[in-house]
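The structures considered in this document are given below.
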Structure P
């Protein structure tokens, strides 16, 4: 089974839920193992780490995400209204590209985004409109 890491802005979690819910439908062709971060990584004080990937205090987050990316065959980049400015999304794209072919990356707008551009690292890629069937074909 194909493993997919979904890189996204957490404001777009509703899209992740749509993808996961359609995957549960036995009549829909979308099948993959979700390799995305299940929940936020907390610091030693129990608070969500909101530091950029370049910050040394983000090392625990980078380690977990790098491990998930390393076990993923494909990368789905969801582009919402603010994704283009998210440093973690850029970092995830860069990490994935170090070990995988660019043809294993799909860049897709969220349903509520028709104007915003893609983040650095995938700006030269085709940016598709929201389409669960396209995700299913690509992930297969």
Structure Q
């Protein structure tokens, strides 16, 4: 085989790998977003870092957060419902459609940005948890 044929084969293989990777990440994101209780949510570790797009999922006992673009099927973090504290919303836009919220559980702190209606749902979800056993 000539050098040109080898280069064409390498380019075709790389293109196929890129398409397969794109398809996997697309299917992964759609499957997570299709779960019951899923919502769009941006997160950052602290107020100095940039926002990362993701998907939050309300579970029975915990809130899970997944990166939108990632390979892993596991959440980046999970916060137990019982004991979670939710701050008042901080609006940075004129229309107030998006709000920044600080979530706390013990020593762990998370900053998320969600739509105003999603914030209302988050507060309701935390407050309406199953009753605690004595």
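No value in this document is a laboratory result; all are computed from the given coordinates. Owing to the predicted nature of the structure, the values given are computational and were not obtained by experimental measurement. Cβ atoms are built from the backbone, for glycine too; each structure is taken alone.
Odds and ends about this structure:
- Once relative contact order in percent (Cα under 8 Å, 6 or more apart) is evaluated on every structure in P, Q, the highest one turns out to be P.
- Identity of the structure behind 3.6 (criterion: distance in nm of label points 7 Å out along Cα→Cβ at positions 72 and 96, calculated), options P, Q: Q
- In terms of distance in nm of label points 7 Å out along Cα→Cβ at positions 48 and 112, the structure with the greatest value among P, Q is Q.
- Read-out FRET efficiency 1/(1 + (r/R0)^6) of positions 16 and 80 (r between Cβ atoms, R0 = 35 Å, to 0.05), computed value 1.00, structure in P, Q: P
- Test item: mean count of other Cβ atoms within 10 Å over residues 56-63 calculated as 14.4, pick one of P, Q: P
- Largest in mean count of other Cβ atoms within 10 Å over residues 40-47 among the labelled structures P, Q is structure Q.
- At a computed 15.4 (Kirkwood radius over Cα pairs in Å), which of P, Q: P
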